[in-house]
Structure 1
Amino acid sequence: MDTVTIINQLYHRYEIYSETKFSNKFIKHSQIKELLINLQSTGIFEVSEIGKSIQEREIYCIKIGKGETKVLLWSQMHGDEPTATMSLFDLLNFFIAKDNYDLFRKELFDNLTLYIVPMLNPDGAEVFTRENAINIDLNRDYIRAVSPESKILKQLQKEIKPQFGFNLHDQDSYYSPGNSYKSTAISFLAPPQDYTNEITPVRENAIRVISGIINILYDFIPGHIARYKDDHEPRSFGDNFILNGTSSILIESGYWESDDNKFFIRKLNFIALISALRIIATGEYKLYEDKTYFDTPVNVESFFDLLIKDVTVIKDTKSYQVDIGIIRKREFDLYSDNYIIKSFIEEVGDLSFSNAHEVFSGNGLVLIDGNLAINSDAKLKLKDQDEIIYCFDNGTLIIR
């Protein structure tokens, strides 16, 4: 069966493999441990502890397959980027399923050996922060490898010498592919190994795999796929893996409307990963052209969460008409052991060329209370000519 046919079928059957233990995107290390115990009992996987985090949480590697081509996949090196971790467990569920795709799975396992590291940064995941327990961004720690988590991934790559690597992340909801008015659902990067941005054979393999994924995903989300900017970052894992012989592929999970827990984006990750594994296993990736990758629009940061347009602001008896761009951030509250949303003023002025997930017309409304300083809390009061008050408290509208 050809790749496109298989992937189309799996797209529509995805819910069968979706891991039901994840009810939202705030997943914990304890959930991962429980799932891995269950998976290990199937006898299909080799699950091993490959080290511990700073706070002594176990970091695991799941091995499956016996093929010559080695593929390393790792997720959540940033603790607040969990989408791909969920997708990896969906993928593992597909691997143990008993259905009409046994020959497809056999093809993968005969040609590939997979090494999967879910949740590289369990301490950051526990409190939903990008950095680890000593506030280090693991993806800027390749060279010094101060953190044990960084050492673990660096050593694993050196030991197994994978031909391909998948560096799985989440990006903010503020991006669009180029200057379009669509949000970026998923973006990709084949990182350069140095500042010359040379397309080495190792990098070209990554580019062609990405071209194959883009070609497949386009049928599902046309106009919502972007290419991440290819600025060289000498401290990152992807750039250094390319330098050391692993064709590293960055996948950034983006935004989809009304998908706060990113479950549709999680599905896209599943499809992207299984597509990539198929075209690597068959060698089909070699047939794709670099042009597809480079023709894909670059990620542009152009979205706000909320855009209030044409508000009148009075200063020293003079009036000015402005747009107000607001962003919403999820933060972990240690006292309540829960997540809260905080909204901030991001930009004020002419935002007529900007996009937003929510737009509110402030035409005819006057700002009567609130601080428009950049990064200040989004607590605003607007009044219309009928004295109706529109309150934006933490970026949420309340009409009085």
Structure 2
Amino acid sequence: MNLSYTKLLFFSLFILFSCNHDEDITTITASDFAVTMDENPSSQQVIGKINATTNQGNLKYEIISQNLPGAMGLNSSTGELFVADPNLFDYETHPTISGVAKISNGTVFKDIQITISLKDVLETTVSIHDFTFSINENPTNQMLIGKITGTTNVGNLTYSIESQSNTNALKIDAATGNLYVLTRSYFDFETNPVITAIVKASNNTVSALSNIKIILKDLNSCDEENANMENDFADYVNSGNYSIHTTMDLATHEYTFQVTEAINLCSVGYQSYTGKPCVIEIVDENNTVLYSNIFTFSTTHQDYKSLPLINLQPNKNYTIRRRFENYNNTSDIIGKLFHTNDYSSSVVPFVTGKIIITQSRYYDLYNSTINKSSIPYITLGYSLP
């Protein structure tokens, strides 16, 4: 063999094997990862993808250190960086989250820096304190107990009842926070002197809780029956066919009633819209005055006034009369009437407890008129002999 040819062949093979050896060397190209994002992300939210390449095979990704352990996660095959613990992504406590990621291909690897800068975001806050109310026992259904008020730094609050000591005792207006009596039978001092509830004030996913306590005041038997008469009126109104209307009244308004068994009349309830004093008079069927006195009633609510015990017997007619004696104009004698919605139907007889209202009558200066379509809103309390 020619020596020159042999040398040339050897040299060519050397170059060939040398080139193949260089091509087998694994290389990794990667750059540091830096991003700015809002605080308070969701769990598993993707932060971004690490930019890395290799000349052959596949890359493997892992986090080897981070300043807040457990904050970040890294997909080992795709290089996607994600939120592992969203509670750590809080600008006020950790404005920057950092770490080191290892990118490897077999025995070849490269480390890169990870830097996440958090942006401060306006966070929704909700606050509310506890509330305590004190009301008389035996309220009417739908009676307003009070208003629950919370605060939020953005948007509006929605209110809901999370729990209550007596199911369906209370209801709340979701928009206003007004708290109402839903089922009045629970509001009995002897069985439930205190009613409690937990109300939640919410702004989307942010909420706060308020402990509600309603303390019932015990009524004596007279005032309790007076309240029960109010409840009976309210039940008719809630049926949808009746109303209680504040309107101009006449100087004298009365109703006649009977009792189903012997009772002692002992309180009267009325609301004065001007604060003018009025005469309350009770007469029997012979028009004999059993009681007469001048009262000034509250202008804000049905006000109960005590009476000396007045014994009433069944099968007899009695009349309760309200009379304004000193007034300047018709606005001084505004009153409350119970009536059907269209005033066309009779509201008597009206049965409430042991009292049956049989007739209503009002007076102008000269005449009296029997009126069956409305009853003056005068309530009575009684005890049994």
Structure 3
Amino acid sequence: MTRTGQSPLSRLIATLRGSGASAGGLNDEAKRVIADRTRVVNQLLEFWQTIQGAGKPEQIFAALAHYLRTELNLAGLVILSHEPEAVPTTQIRACWPENVLNPSSPVSEMETALCPCLRQNLPKCFRPIGSPVRCALDASLNLSAAHPAFCIPFAIARKAQILVHMLLPTDATWTEDLKQLAQTYVNAAHSSLIMLNMLSDAEQQSMTDVLTSLYNRRSLEQLLEREVALSERHGHPLSVVMIDMDKFKTINDSHGHAAGDHMLRAFADCVRITLRKTDLAFRYGGDEFVIALPQTGIAQAQQVVNKVRQAFAAMDFSSAIANLDHQPTLSIGVAERSKANGVLTLPQLLNAADQALYDAKSANRNCIRVFQPTRAA
């Protein structure tokens, strides 16, 4: 890699290494300082290389915690994340030692709004003596407030706020050099986490239908093959559902594609509020959808999709689609992975659900039909 193509951290390391190249003739103290600096730089480079190979945020958090506690000689360390869409919203991503957390005051109940670092998005040093403000995390730690604390916050896009809370031994002090070293490690981890987040977003976009935000057909085979494999390995039931909007083409032709798009988005909303987090929903094509229900037998699957059908039937389209002469309805086919029925592979499962959907549409639509192997034969 050319020098212009180096990362900021790599350029810093190269500069620091260069400053120690002319150490010949220096006294012992100067040599010791250069040796210490070289060791610090080598550890930074090792950390950078470690997190560059990480494929998950957990690996980066674990590496950051390890290098911070060993390189800064910390007495304690907590890395937490605050994500409004997560449950719980505040979670521990790494900590040391293992008993650093106070079980009687869990971090999940911490008032993040009271944390000056998260609130101001600025690093802050909390000295044990003469500091009128303490970190909101103190109450959740077994270590006393006598330990000098240094907190560094950062954000990953708009998804999460991260707080790195570091504690020194009671007789130590947060010097500028220590704070800068801690910030360098955190900055490197921050860059890697942002890159992972960007890759995750790009992958998610490639797997998601633009109109409905459900999974697209391209992702169906990959995700459902995994569910079939899990069903086979653990002996769990797996049901697959095919859904078709009744007379969708008529509505599209009479009221325009904007009306049809509105209906498709409305259906996707019904799916999101009805299904469990473990369920998977796909836009299969046009007005046809596929839903996978892991660990769900045929009877429970019928109950789940009936809730979807009822939710869609209750939607009010009058304000978005003028002069709509009938309430849109759904035809639904359900099939369960079953050795007895000869439905084991993903193609067999999709074909069975499609056959059940055909039966539903043949039965005057607006209903649910279950795959019947004798009917298919």
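In terms of mean count of other Cβ atoms within 10 Å over residues 168-175, the structure with the greatest value among 1, 2, 3 is 1.
Among the shown structures 1, 2, 3, from which was the value -3500 of helix-only ellipticity at 222 nm (-39500 (n - 2.57) for each DSSP H run of 4 or more, over all residues; to 500) calculated? Matching structure: 2. Work out the source of 22.8, 76 here, i.e. which of 1, 2, 3 gives that when Rg and Dmax of the Cα atoms in Å is computed. Derived from 1, not from the others.
Taking 0.6 as the value of distance in nm of label points 7 Å out along Cα→Cβ at positions 72 and 152 derived from one of the structures shown (1, 2, 3), identify that structure. Of the options listed, only 3 reproduces it.
Every number in this text was worked out from the coordinates using simple rules, so none of it is lab data. Fair warning: this is a prediction, and the values are worked out from it, not measured in the lab. Cβ atoms are built from the backbone, for glycine too; each structure is taken alone.
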